[in-house]
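Below: a set of structures, written as structure tokens.
Just so you know, all these numbers are worked out from the coordinates, no wet-lab data involved. Only a predicted model underlies this, so the values are computations on that prediction, with no experimental measurement involved. Cβ atoms are built from the backbone, for glycine too; each structure is taken alone.
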Structure P
Amino acid sequence: MERTVQIFDTTLRDGEQTPGVHLTAEHKVAIATRLEAFGVATIEAGFPASSPGDEAAVDRVAATVRRCEVAALARCVPGDIEAAARALERARRPVAHVFLGTSDVHLQTKLRMSRADALRAIRASVRAAASRFPVVQFSAEDASRTERPFLRQCMATAVEAGAVRINLPDTVGAMTPAEYGALIADAVAFVGPDIIVSAHCHNDMGLATANAVAAVQGGARQVEGTINGIGERAGNSAIEEVGVVLALKHIARTGLHLDHITALSAHVADITGVPIQPNRAVVGANAFAHSSGIHQDGILKQPENYEFVPPALVGASGHRFVLTARSGRNAIAHEARQLGFELSADGIQAVYGAFVAAADAAQGPVSVEELRAIIAEVCGSDRPAAETPAPPRSRRSMADMFCL
């Protein structure tokens, strides 16, 4: 039986770290409302200690969201935990997300802390958060570059202090799926079944989604990510990609309503101003577009030939054909029918020849309007065949020869 994995969405926090993106309280509430309808388990609303404006925005989200958890980020600093507590006072299901860099590079060059100092900070901060929140998650920032024995010490310290979830971020996207899956599996075995181990992956080497899936296969019961994979540098695991992979490969249930994906993705892109790459998986403009004649023919015969992800699964309107010089006769005949023209075999051949010539000359896609004009020129009419009066029988016109 498939396991259940909960989705921790950090579009409003880590996603807002995308260079050039700033989300107002109104923006955060609008996205959070859609995330809740999408079915995520947790919405990380922000980092309250970072600014009074973000504390107010987290408070607004906390007051709006009713079904899922609302989390706030806090460093291992007393003031951060207080700010998170204030911001989440109105949350029905608040979560404190406490973090500390645990790799030697973070401790030595960023925090100027010894390992002993780090353990003391984890213990004190998680304990303080546990006294204020029903759920505390501890993140070992840069866990993927933290020496394994010390990482275990950090996890043990956090659990003893009251953390019920342990997050192991691949903060700089340094791991391969095999490496990250092994890291998660080791943590799951170490902390035991009562503690949820969470995965948080970055896309610096283009492996964020693959690493998140490997983490679930390694035993992670929570996956963190963002809509459209937005975030610091190359971004985070894309929630829409992870959700589709886990569903279609029967790896785990997430509770996500996958048919919300297309609209949610567009909504986030519109608010953040971060455009969606056309060939992006699942949500890109070309995700269900076909221009090769071989592919178009296969789609017409059975969409499964070239679409493993059904468009309807993610709320997309369906596949579309892009007409270029590489398109085939069957696609042209299909598009002609969509325009209301029924072409004879000779008509298809004639229109196709004229179309290819036009496509080669255009050196790009041929629009539907241009195809209509080509058919009209070949058939001798600018109206669909069904609307064209039958010519006198004594004289055979172009339309009589090519349009049925």
Structure Q
Amino acid sequence: MVQISATEFSRAVEIGRPPNVAKLFPHSQALIVSGKVIDRAMMAKGNAMTIAANGRNSFIIRGALAAAQRANSGLIIEIAKSEGGANAYCAVNYWNMARQVDAACNELGITIPVAIHADHYGIKNDQDIEAAKIEIPSMFEAGITSIAIDASHLPDAKNLLANIALSPCIPEWASLETEVGEIKGKEGLSTVEEALFLIQGLNANDIFPDWIALNNGTTHGIEASGQGIQVELTAEIHESLAKYKISGAQHGTSGNSSDRLRAITSKTRTTKANVATALQMISWGLEVNDFGNAQLDDQGNFIKVTGQGVTEEMWQEIVAYADKQGWKGGNYKKLNLPFENKLLSQAREIRERMCKQVEDFVYTLLTDVFNARDTAPLGIEAILQADSYDLGHKVDRIEDPAQWTVEKIIERGATIDSDKGPEGDFDD
């Protein structure tokens, strides 16, 4: 294992934090980095992926950081546009997430590299593209170090063109995730043809994503049944993209067994695994199974574990509020915003046990499922070797730009035979 000395860590903090982070937190000892650092660390170990923990509340952020520190693993903290964008249902958002992570890292003595990822920055029409040209720079000014442009809701050609149009808004040093196939379970599964079209077109335009997300059989939120991740399909698509050196980003991780997640780690090129709903439920103290799904009683209600998560009185208040709003199941996610301050006002021992339960769950994922233990030093080593916060691209341009003009992209896109699946809201 790579050993990092205190002197080397200090040097990594000095040179490894991107300009926006250094400007925001000039006296910080938190190693907030581009997601490229995290991806390279997982690649260096091999057959390893880390958690991209959706920080729907501050307890998740603190618990995930503590878990990664214990596991000596690189980490990603993220929030999606629906969760933390301009119309968010969480108190944690694109513009305060880096500040929360930085403060927690300094308070808790966190010494592993952490990326701040804007997940599922959704683009559904031309108006979204124009708004994004203003909003994305504001997010990087607030400390974001990685972004997922998600135009998967659009036809293939428009997806590619949206990614190209927004590329100038993203700093060269930042990590980039792109997506093909909207995440919606067994319907509209991604294909090799679609993935190649997107990545080849980006490559021809000098855009080199670090990750690609697929619809490989999962859904967001609570997954009570279904096949889940289709490992063979994922491996096939990743292999077809091998020369472009792009890693996989696994969405919809909640709802998949540990065995299936181990398979996606060992048999594909995935280095990033999003976990959201499970962490929210665990922080509240709900009973979950190995799949990360909250369990229901005979009446279809969530099961609150006595002595875990929030107080019993607080849980009763949460349930009463949800009932008044008519919220059930996955819609409990909307409780994050109205209850963040109420949860922060609980006694210290309650807040600490909320964080601890998240920590233990994430630690098990990192060490026993994702094979991410001891990847933190590999990320720091990558910074020191590059002598920079910018690790550059993993591949150079391969494709001929003349074959990927706007006109030819539209023409090529029209020939792709793909099933986009049912219409609906699949944002997170």
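Of note:
- Which of P, Q yields 5.8 [distance in nm of label points 7 Å out along Cα→Cβ at positions 117 and 317, calculated]: P
- Label whose coordinates, when distance in nm of label points 7 Å out along Cα→Cβ at positions 173 and 285 is calculated, return 4.3 (choices P, Q): Q
- For 16.4, 47 (Rg and Dmax of the Cα atoms in Å, for residues 77-244 alone, calculated) the corresponding structure among P, Q: Q
- Here the criterion is volume of the Cα convex hull per residue in Å³, for residues 101-156 alone, and among P, Q the highest value is seen for Q.
- Among P, Q, structure where mean count of other Cβ atoms within 10 Å over residues 61-68 as derived comes to 26.8: Q
- Calculating relative contact order in percent (Cα under 8 Å, 6 or more apart) for structures P, Q picks out Q as the one with the greatest value.
- With respect to mean projected area of the Cα convex hull in nm², the largest value across structures P, Q is given by P.
- Structure responsible for 0.20, with FRET efficiency 1/(1 + (r/R0)^6) of positions 141 and 189 (r between Cβ atoms, R0 = 30 Å, to 0.05) calculated and labels P, Q on offer: Q
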